[in-house]
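Following are the structures in question.
The numbers here are math on the coordinates, done by the rules we state, and not lab data. This is a predicted model, so every value here is computed, not measured. Cβ atoms are built from the backbone, for glycine too; each structure is taken alone.
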Structure P
């Protein structure tokens, strides 16, 4: 499947549908090939019915402001770029209010798929 993006913009924004105990919602995630794990804003996780504060699994994450421990939470399902993964683990972290996105779509989502990012033509192909 092939999806378009605007190569003149700073970030590649991917609409992602997340599913949780309280329902589902579409969020805006930045495609981040520098992030090993997908990260979702904690507020979104709570709206979906998850409680990141009670997660026993914490992962050390290096951010622009330092090293922090982030809860790892398994979401019921994540759908992006025509692909769907059930029981997908994400990191939950509070993002600044000025953030343009609801999180990051990391390399963990793309493992097992072949992906091509064509910046010249603004196309992502994933198989």
Structure Q
């Protein structure tokens, strides 16, 4: 296996929240329903959403930042163990296949008003 791409991104949590509030429907363009809600049906916290957005930006960078990727073709989820993962389909899966990506590594963090993520695409 070899590294095909690496991406990193940060998002200021308050600024991200203001963007979501200012732009109706933005959350639905960025996230699939499972990303917006906790398993109990409650709304996910803003820091967690900002970290997921940063992961999607980092994912795009790891794929070479091509145009035409749909945000909802990448889903950030957390396994029962607490490890974050990516699920890709459609435009994102097509670009990943084009590059030979076979697995993903994801790290999410948020502290001091900033959310961050690193994505490594491995082939």
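Assorted remarks:
- Among P, Q, structure where FRET efficiency 1/(1 + (r/R0)^6) of positions 41 and 97 (r between Cβ atoms, R0 = 25 Å, to 0.05) as derived comes to 1.00: P
- Source structure (of P, Q) for mean count of other Cβ atoms within 10 Å over residues 49-56, computed value 13.9: P
- Source structure (of P, Q) for Kirkwood radius over Cα pairs in Å, computed value 15.0: P
- Read-out distance in nm of label points 7 Å out along Cα→Cβ at positions 33 and 81, computed value 2.9, structure in P, Q: Q
- Structures P, Q, by relative contact order in percent (Cα under 8 Å, 6 or more apart): label with the highest value: Q
- helix-only ellipticity at 222 nm (-39500 (n - 2.57) for each DSSP H run of 4 or more, over all residues; to 500) from the coordinates reads -1500; which among P, Q: P
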